[in-house]
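Student: Below are structures written as C-alpha cells.
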Structure 1
Amino acid sequence: MMSLEEKRDYLNRYRLQQAKIKRLNEQSVINIDRKSFYEKEILKAKRIRNAIEDGIESLENETEIEILAQKYLCGKSLEETAEMLNYSKRQIERLHLKALEHLNLQGEINYGQGNTSLRS
C-alpha cells in the first residue's frame, strides 16, 4: 500500500509527463535518427499520465475527483480549487487528504534506475 506522500509524489508526475511528451515530440522532428527511441519514451510517459488520470477518475466521490484533477492535472492550488468549488481552503485541505486516502493506484511505484512505471 502506498503512503499519502508516495501518492502525492506520483500524482505530481502528471505535469512532468505532459512536458516530457511535448519535448520528445519536438526532438523526434529534429533528430529523425532517434525517432523510434523518442516514440518509446513518449509511450512510457503516456502510460504514466493515463494511469494517473484513471486513478483519479476511479474515485467514487465527484468532489474528490475534482479536487485531485484540479490540483494534479490542471496545476491549481488548493486555494484556487476552494474558490472554484465554493469551499473554504480548510475544507478543501481535508477533502484533499480524504481523496488521497481513497485513491487506489494499481501497484507500487518503482523509482529505481529511471523507471517511473507502476508495477503490480
Structure 2
Amino acid sequence: MSTHPNVILLVALRPDGLTRKTLRDILAESDVDSLDRVKIDSHSYSYHLIMKSEDEVGIMFFDMVTSQYGQTIAWEKLEARKNNLEQWAKQISARHYCAYQISVSAVIGNGINLL
C-alpha cells in the first residue's frame, strides 16, 4: 500500500472571547450541511476546536482539497479557494472578534503532516 499527500486548506480563528460560544454563534449563522460541515463559498469545511493543554484556544475550519491518489489542483484554483476562504474569515472575524490565519498543509494517508 502506497501513501500519497493530500492538500488541506484551513483557517484558524482565535476568538477574543469564549471559544465554544463563538463556534456556536458561527454555526448558527452559517449554512451547515447534513454532515455537520460548514458551507463556505461552494465548498464544505469541517471544524474542530483547537486545544492547548486543557484550554480551548481557537477554532479550525478545514477542507481536504485533494483526497485521492494522483488527484491534483491547479495553483490558480487553490489560490481562488484561499481568497474565498479569506473573505469569509474576514467577515466572521469582524463579527465575532477573532484573529485568523489561513494555511495550506498536506498530510499523507497515515496522518503525518508534511508542511
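Student: Matching task: -20500 is the computed value of helix-only ellipticity at 222 nm (-39500 (n - 2.57) for each DSSP H run of 4 or more, over all residues; to 500). Pick the structure from 1, 2.
Tutor: 1
Student: Looking just at FRET efficiency 1/(1 + (r/R0)^6) of positions 29 and 101 (r between Cβ atoms, R0 = 41 Å, to 0.05), which of the labels 1, 2 belongs to the structure with the highest value?
Tutor: 2
Student: Still on this structure, please answer the following. Identify which of structures 1, 2 gives the largest calculated value of relative contact order in percent (Cα under 8 Å, 6 or more apart).
Tutor: By relative contact order in percent (Cα under 8 Å, 6 or more apart), the leading structure of 1, 2 is 2.
Student: Next question. Between 1, 2, which one scores greatest on mean count of other Cβ atoms within 10 Å over residues 69-76?
Tutor: Largest value of mean count of other Cβ atoms within 10 Å over residues 69-76: 1.
FYI, it's all coordinate maths here, none of it is from the lab. These numbers come from a predicted model, not from an experiment. Cβ atoms are built from the backbone, for glycine too; each structure is taken alone.
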